[in-house]
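Any read-out appearing in this document is the output of simple, stated calculations on the displayed coordinates, not a laboratory observation. Here the structure is a predicted model, which is why all the values come from computation and not from measurement. Cβ atoms are built from the backbone, for glycine too; each structure is taken alone.
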Structure P
């Protein structure tokens, strides 16, 4: 029987542009165990519009942001002649934090060993005790368990002991920031299928199973911050969030050249290389600010950027080296983002981080029609896979009829509250 395909949408709200990807996920027919283990992703359309109503701290103008989202999503809907009522979204702002949390619970009956209910109880205790009242959890990654003082236990079920300890890595965001983002998308006529850290979405887009099993570190350089996801034994064990991104680099360029920030951002977008002897260095770059045009040598711009990038990489390396899981990155480091594509950036990163570094690109997917993917679409495409994972356990496509959509909304609402 031909597997059913259902529509997915991923939306990334960046400071310079809002980017969306729409695709179809065809679930692999269920095996003997009755469950599907994967699927086929066909990216049908991608698009972007200039960002509005958003800042590094979150939504700054809900009406403007909603209008921009409506223009973006309605354009993709008209292109594909479909209705997209639900999206997966990345939370990309400076309010996101990553913390390590630990909690212990006594075992009710040590004689029968640890069961699944004990594991669920200690994880829930860890999530509850480690969370501030004004924050909510986006991701909870298991780092390991300890049974009666025995550390580094991967799976405690079946073991005997009197006390079970869980170690989690929690990625949290301010509740107000999440609610404002959700309500803005609701204002645009969309429901939120899930909220994800952009680096987690990028992992879904560019990493293969072998990378995850060997151990790998993915680094995403965004508009507001740089995020690193550290894999060990096939799963994310920790994230590192660093307050540095393209906008921070543009601000430094603006101060050094004494030009408006908008002109500095334009110069950064037109820069192609960080190398000293690049063929680009003899060219002139022009950036307009109102009626005034600023012209600089590509070599001068590259020299200014190179010093700041080296300082950033040194600080990032120190943050990564402090994590015990960074040493498990046998597959090296994968970088994504506009800056990572500059000539000479990967070589500088490899020298500073002291691990093999390569540029990540979306993989294991099919492109429909005239779709052409660039580095700007990596997170949005990864959000499609995140959305598929949310729906995969239910193996339920979004209903096509209006009655079915109302029933599905009611079911999701009940699941959220109960």
Structure Q
């Protein structure tokens, strides 16, 4: 009986699940937390503070997921590795990094480890807001129509905002980087030995519309040194969603305890891959994917330009349809912040006494109240606003706590 493995690379951890493909049944799963988590205070081994709005990660933490979560899930399943025929991943996005031509992350090289711009920029790295503002102003000034496909604004979370920040703030890192790519595609590269660029992140995060990047003149208008960023450090070839990126290498198979040569799928984005996973494969339903942030996904037969929409991309979610993405920048992040900073000890004790985790307990207690009964009013812009204002500099507020 054939089985597959799926790996979800989240903000704090990676999760592996083993699936019976004859019926979709989850056989076993395992989680591995990133050793360095979200790097937002200082780099590992350093006490030098990072500036505000930075959010980095260690790419080696992603490999540790392959080396730990996957073997744990296989062991828990009691399934022989010989019965596992394929593996696929999804990832947060835009989470990007600079590497050498062979895929070695700059942050893994001693000469670059103390340079923040050499590390992975996590999806919620918002320090590139000035670069996003520059991209938006330049696109409007040049009258570029693709901007309307992104609701009129490119976010600080997107690929070229982060790449331009590297160039402008650390040109030596930009020069040393042979490749700039999504972490999702980097993990697939490490698993297969083949560099691919998935069509989903290209469209939603790297301004690819109808198979094309913006032209060289646009990138030159941002910065002359940025003119050839696509041809020098990226790729114009895009791997289709659901396609085969390559075969599992012997090295990666050894990490995971799997057979070399099994199929490895093209990478996808955590939110976008969820739409078909829950059975939505045509227009008429919206899927909200809740995690550290929340993404709102809709399919359409035609392209509509909607102010504040994160992006609309042909074939970006399901082949044959336009995929629309909007969302909220802070959801699970807000829950975690609230639990860590605002919940008195007696609530934790009560949760323990009922054998519930604190989130379950708070949900249980909140369900006893009618909407609005508490008198609290909250604005959820703790991580800025993604839709419809697209501004990472905005702040959240809670009114009525005292």
Structure R
């Protein structure tokens, strides 16, 4: 899991308001409309990377020039709970651009998300229904997808001449060339649970049911057993392996297989590692789903310029996909961008996009915050051989339910 996903998955539990949060202290950054000769003045906060924010600002300024409005784009490095505080006190932005979808439920519960109006999202233009599901809460869209990320299988082309088509083939070949990944990271290992029928929260036509947790059903238990076998039986990796260690061994040519995402591509390229990327091998003859994070953008429900903000949002979503791909290696969510020559020129990016077609969006309801710690802790016990697959599955679900109860 990338650092930015890790942060997005955990930071919502923080209740401390950062004193350094950008924009909270200046009235100029409020959502209040400002009468100017050109029209409205909008404020955009972004959690994208610095180089991406610079490109975002260029596009926003072009819109401002074309429409006679004004836009201020701010690189936001603050605490997400502080964003809620700022928005509720009318000191937040009109638009937040670039946040992982698993935080949307918390924001929606706090009442700071404006529902996406009709005409902003054309579902036929997006890569998959999963991308739309990522921004859907109780059947309504509260944000716009702007990019997606997931993980896939890296392999060393010097060591692996025939790509494994199934997980069984992967295990067989790994006995010869090695296989490591951040196995105790629930973000990655969820793929093996989902491949056998496990799920976090039941998806009922776009609404997630936090009372129906599928991480200890028969399929999930099979997935936990597969994960344990990778470590205990086949000894591909140690029970205490960390992501950096798995990455380092693949980069050094010590292992032939590695699971990760686009965030590791440039490092391997710079190190001149002979590698390629393919979707995860099939499980039981079917595609193996991974977790997918979707970067989103939304308009604040507290903005006094919502109509104008949505106009800017549509402009940004039309102009940014390939820019974010080039500057941040982010996989576009729009078919036009995915089918462009510029995107197709990157064989690696295309493979991640293929995996994304079968990926599951990380749950976006507030209860998701109760999943990460039990998920990781019980994987650690599982791979250390301290519990069996059934015990790991049951304990994970029990602890998630306890965490959800504490949220209320």
- prompt: Can you say which of P, Q, R returns 0.30 when FRET efficiency 1/(1 + (r/R0)^6) of positions 353 and 369 (r between Cβ atoms, R0 = 25 Å, to 0.05) is computed?
  reply: R
Of the structures P, Q, R, the one that 0.65 was derived from, the read-out being FRET efficiency 1/(1 + (r/R0)^6) of positions 129 and 305 (r between Cβ atoms, R0 = 35 Å, to 0.05): R
message: If you rank structures P, Q, R by FRET efficiency 1/(1 + (r/R0)^6) of positions 41 and 337 (r between Cβ atoms, R0 = 25 Å, to 0.05), which sits at the top with the largest value?
response: Q
- line: When relative contact order in percent (Cα under 8 Å, 6 or more apart) is calculated for structures P, Q, R, the one with the largest value is R
